[in-house]
Structure I
Amino acid sequence: MKCIFCKEDSCDSKSVEHIMPESLGNKSFILDEGVVCDCCNKYFALKIEKPLLEQPFFLALRHRNFIESKRRKIPKGTVYFQSSGLIGELEWIKTTGAVEKDLITNSVLLGTIPFQQLTPIYIELEENNRILSRFICKVALEALTYRLSKHDGGISYIVDEEQFDPIREYARFDRSKDIWLYNSRIVYDEKEKFYSHEGECFDRLYEYDFFFTKHGETYFVLIIKGYEFVINMAGSDIEGYTNWLLENDNKCPLYIEK
């Protein structure tokens, strides 16, 4: 077996690869041992996923939505405290409720703070975010591998097919001077609730899929709490997707009838 990223022998690798990070709620979509070698697995965890999730945008998003890390901790967040009229740092602690830290006086207040007294601070996503771009490419190739792994020879096809070399090398080795362009927008509110066929309400942390344009282009769509990110699997060109949006009233490709 060879790693889908570095193409080195991975028969002795023991780690499994989470397509989406555990810190974004992924417990199910996992590639088997050796599909991504131990070295590449460690690289993505330390050099891509960790710095991505520590960016202010993702820290704030995870804090607002109580998304726990792999170690079951909710990141600290910056909020406006209506009671004091100050902006402070808020940390959720399961045993005591909330910890309020005034960023001006550095004083700490322990106790439960009612939600109606808090106003979360929304932080804009950095434009031309290279780490995010490489993360999307990494998830895209792994998602395709996961789908093809159900078929004989599917993983070998991903390794051997040269058309995937640009996206795998950009995600893993970052050899390109240019950023792999992606399209980003909000397609639904991050507080949106979803319902199963049985009527049970559930929270959707992320979702993804591939879609194809009439021109034969393959795009990967990743949505994290309503924030949609789209890349072209073949290269850094998203004109086909922006044209598709114009032709389809800016609908989300994951929510259009097929």
Structure II
Amino acid sequence: MLKVKGLSKNFGGLSAISELDLDIFNSEILGVIGPNGAGKTTLFNVISGFYAPTKGQVIFNEQDITGLKAHQVAQVGISRTFQVSNLFMSLSVLDNVFTCHHMSYRTSVWKRFLHTPSATEEEKSLRRSALEILEFMGLDPLKEEPAAKLTHGQQKALNICMALATHPKLLLLDEPVTGMNPVEIQTMLNLISRIRSRGITIAIVEHNMQVVMNLCDRIVVLNHGQKIAEGLHKEIVENQEVIEAYLGKDEE
């Protein structure tokens, strides 16, 4: 589904990603792990159009999307969440998701401004779509609550609802369970699995190794902006370079 070829991203004299090759296959859940500063979030930022690469290509469904802006990347079918919640805290849960349907409008701005019958009907349809996403993610009982009143885990789930509102084919999740308690983590794992069951491919950056091992089909390990390992769970945990760079050595 997605191919990263020779990707590099420099910030001044600092190389955050260097000559990275990476594939994401249709319908899989790919885990991207590595120590702090390994380039994981930078990778997501380049793929999703928030950063332009210094070098290399990003190919999505055989289309070269290298250097596209974030809204253009979203339009071709890639959406993402962030480590820090980017919610509209004073808006209701439903309005947060409804707002993210802005790319789905087909009626003109003027028709919406004038509240023509076609614009009104389209708005009702998009609100129904937003509610369906909330129902799928189990947040519909909270649809009228301000986002600020949600628990940390519920806010993380709402962030994913907002990403789903763009109808992605590929969903990039950046540390979706950070700060959650065990019950919230299990709830989130179940939700992510349900999202994949709808045919959405997922790539996830996460430091919780138990989550990565239980959830992901395949794992890529980054260190200093380069890929040092790739494979199945067993291959990763037994890789000596990964152990030294990230998982840590057992004391003798």
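Bear in mind these aren't lab numbers, they're just calculated from the coordinates by the rules spelled out. Everything numeric in this text was worked out from a predicted model, so none of it was measured. Cβ atoms are built from the backbone, for glycine too; each structure is taken alone.
Who wins on volume of the Cα convex hull per residue in Å³, for residues 52-171 alone among I, II, i.e. which is largest? The partial results should precede the final answer.
Numbers: I: 141; II: 128.
Across I, II, volume of the Cα convex hull per residue in Å³, for residues 52-171 alone peaks for I.
Can you tell which of I, II yields -10500 when helix-only ellipticity at 222 nm (-39500 (n - 2.57) for each DSSP H run of 4 or more, over all residues; to 500) is derived from it?
Details: I: -7000; II: -10500.
Computing helix-only ellipticity at 222 nm (-39500 (n - 2.57) for each DSSP H run of 4 or more, over all residues; to 500) on every structure in I, II gives -10500 only for II.
If relative contact order in percent (Cα under 8 Å, 6 or more apart) computes to 14, which of I, II did it come from? Intermediate results must be reported in sequence, preceding the final value.
Numbers: I: 14; II: 27.
Corresponding structure: I.
A value of 0.95 was computed for FRET efficiency 1/(1 + (r/R0)^6) of positions 60 and 220 (r between Cβ atoms, R0 = 30 Å, to 0.05); which of I, II is the source structure? Structure of origin is II.
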